[in-house]
Structure P
Amino acid sequence: MPKRGIIHIFASRNNTIILLTDVTGAETIAKCSGGEVVKAQHKEGSPYAAMKIAETVAEKAKDRDIREVTVKVRAPGGNKSNSPGSGSEAAIRSLTRAGLLIKSIENVTPIPHNGCRKKKKYRGKKK
């Protein structure tokens, strides 16, 4: 039976971070971010950077004999954007190309139930 792992993808507009953990989520096996694979800071959140990050993490997963993964995608959430950046889709595609079997993809973006106050420019005008 192949070993399993969880891949956490944090995709904002400016960066993409991928973390590989064991099934419990307690032990970190590998992690990589946009700053490690591209030189220009404005390209950290690009699909190309996400693809390279995913290839790096998939390689480390194969070294540890992990073949099946559950993917958890997260956007900044809270009072920021609730939709993941452009890197998340490219990262998932790259993981399958690298030979990992994806069991499920889950969105774990934290959504507030009217918690924090938004920035001044995003607060609506009262009439």
Structure Q
Amino acid sequence: MFEGLKLNKELVEYQNQHLKEKVSNLSDEQRKHYYSLLEPALKDHDTYAVLNYLLVAGLHHFYLGKFLRGAINLIILASGIGLIIFTQYVFVGTLLIIFILVVELLALFRSQVIVMNHNNHLAEEILESVSKA
């Protein structure tokens, strides 16, 4: 949940550079195949940030394929709204919504690192599959 806080930007950038070096060692045919698989799968940090900013409901997690995390966000947000509208537990509902807002605000500020880390893991998986083939 606090992935954005745990990630070290320098380490993620180093991993990205290391991946580029590994890719440069591939044959031309392997490199072409690697990029043909990678390009359509890469995620954009601006899209992630916009989804986070506009719809705090967790849609940015769905964008990165983290369906469980997105569903948990949606459930907590819906529970908070439900508590405010339909029950007398307005304070608890407000706390739930504030909790989600704070957590996702942190993710918004770290969107570049989060998406770069996601793309690094994706690139590593694709590189493994291309190297084995």
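Each value in this text was obtained by applying a stated rule to the coordinates, not by laboratory testing. All values reported here derive from a predicted model rather than from experimental measurement. Cβ atoms are built from the backbone, for glycine too; each structure is taken alone.
Once percent of Cα pairs over 19 Å apart is calculated for every structure in P, Q, which label goes with the largest value?
Q
Tell me which structure, out of P, Q, gives 3.3 once distance in nm of label points 7 Å out along Cα→Cβ at positions 50 and 114 is calculated.
P
P, Q: which one has helix-only ellipticity at 222 nm (-39500 (n - 2.57) for each DSSP H run of 4 or more, over all residues; to 500), as calculated, at -7500? The partial results should precede the final answer.
Values: P: -7500; Q: -26000.
Working through the options, I get structure P.
Check the numbers for relative contact order in percent (Cα under 8 Å, 6 or more apart) across P, Q and tell me which is largest.
Q
Thinking only about distance in nm of label points 7 Å out along Cα→Cβ at positions 42 and 98, which of P, Q has the largest value?
Q
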